[in-house]
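Quick heads-up: structures coming right below.
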Structure 1
Amino acid sequence: MSARLSGTGRIAIVGAGNLARTLAPALRAAGYEIDPIISPGKAGSLQRARALGREVGASAVAADRAELRAEIIWFCVPDREILRAAESLAEAANWKGKVALHSSGALTSDELAVLRCRGASVASVHPLMTFVRGSRPPLEAVPFAIEGSRKAVTSARSIVLALHGRPFIVRKQQKVAYHAWGMFASPLFTALLAASERVAGAARINRRFARERMLPILGQTLANYARLGAPGSFSGPIVRGDIETVKKHLSVLRGVPGAREVYVALARVALRDLPAKNRVALEKILKR
């Protein structure tokens, strides 16, 4: 089978958090052997590693007892723990010829320099996807941003294709901007939804009811955006130049802490980037 349909080889996973719990089963389903699952931290971390190991047929081991025979070691730990986890495994293998990957969106492959100095090829491989407790999104068609040394990039690309993901190259100096883009696409979008629920409260609509009732308009907005782009899917009083409605919104939002600031910031973005009528008048209103 081609690399796009099936993977080969052994991959060790460091960590057992939200990303690892999605990635390890997907890698196993793609044909990779997963072994071991390495716990970089305390007892609770080892317990999670054992649970994930049972799921994917892998052993689980603490970092200070790990002996790495896998060809590829994938660090699935928070950004602040990558360097420490790499240092803790520096003596666990002969790194010459191995590939070490991490999945930070903002940090570069240099975070694994301690392993590169020991002969490993290193890369950052970040899926542009959200991973939260209680959800395991499919990785098919997910973009993966890859940056690093040639051998590690080649290996990472093959793995992503085996997952039916979409690999693309990002340069080191672009990593932070790339990750900020992802921040807008999901975490800050979620923050906007949370603010929307609070605004619904001003209309005496509770959060649970507001969330349920927002789903149709959210779904259609995303469908419009996918088909028409941002300008073609933009609607509401700003595109119509409805000054009086915007004034009323700004007035009522004074009673919702923080919501007026969000409204003004996004309205200014809309006036700069999207179709709008009465721009000058609207800009003056937003400065008040």
Structure 2
Amino acid sequence: MAELDVRLHPAQLEIFNSEKRFKIVAAGRRFGKSRLAAWILLIKAIQSEEKDVFYIGPTFQQAKDIMWIMLKELGHDLIAAAHENTAVLTLINGRRIFLKGSDRPDTLRGVGLAYVVLDEYASMKPVVWEQIIRPTLTDVRGGALFIGTPAGKNHFYDLYNDACEDDDWDAWQFNSTDNPFIPEDEIAAAAKSMSSMSFRQEFEASFETFSGGIFKESWFKTEEEPEEGSYVIAIDPAGFEAVEKERNLKRSRLDETAIAIVKISRDKWWVKDILHGR
């Protein structure tokens, strides 16, 4: 039997060594999520006696772009056949590693699995896990690894919070800097060029709630109302055009209207209040 030379940095190793059946990892860019997933896929497949394993990306092409070459490089001594068109690796024990896309759910049904990795789970529909993949793990009590960078407070956020309170799950949140091979000056440069919320989400794996993220917190400060200046009221009547075009649109589906009350004094804006609602 061929031997694997598994090399992981300390944060990856912590995830790898966990014996929990289900694992969820929210990590910043370049943490090493995909490399960790590749090692786990190879090991789970070579250990499996009868069931195969899946790696699922948001789309089939993304899955192949991220994982195909990496799997072949790390597991070259274990691979008996590589089917390029379908992105299926057959190992020397007969088990297979399939690369799949969550955008084609019909290709995920009807099989029993020993293990599955769901990459960038925040970009997938929750039904992929809840109604399609979870039942496939029942036969042999298969496991799952969810990895990705947060994308707001969506179903990935909900699953992460649930995992923190479930005995069958382990959950981690790692910064990009938890990868010791990432140059610190690169992270610092990114922090200067990005909005505060975007940086926290992409590099610190923070579950942020924002739209656009074009402002930096450092641009704002709290001050008393200036004596000089003129008030301006700005209104964004969101949903107005949709109502005109679609008379039967339910009011609950309209975007929020926003009203900003601002005092302009020379080159500064003093925000008195922001009101929003449907």
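Each reported figure results from applying straightforward, stated rules to the coordinates on display, with no laboratory input. Remember, it's a predicted structure, so these values are computed and weren't measured experimentally. Cβ atoms are built from the backbone, for glycine too; each structure is taken alone.
When mean count of other Cβ atoms within 10 Å over residues 143-150 is worked out for each of 1, 2, structure 2 gives the greatest result.
Sorting 1, 2 by mean count of other Cβ atoms within 10 Å over residues 119-126 from high to low puts 1 first, with the largest value. Identify the structure, out of 1, 2, from whose coordinates distance in nm of label points 7 Å out along Cα→Cβ at positions 79 and 207 was calculated to give 3.6. Of the options listed, only 2 reproduces it.
Assign the value -15500, calculated as helix-only ellipticity at 222 nm (-39500 (n - 2.57) for each DSSP H run of 4 or more, over all residues; to 500), to the correct structure from 1, 2. Corresponding structure: 1. Given 19 as the derived value for relative contact order in percent (Cα under 8 Å, 6 or more apart), which of the supplied structures 1, 2 does it correspond to? Corresponding structure: 2.
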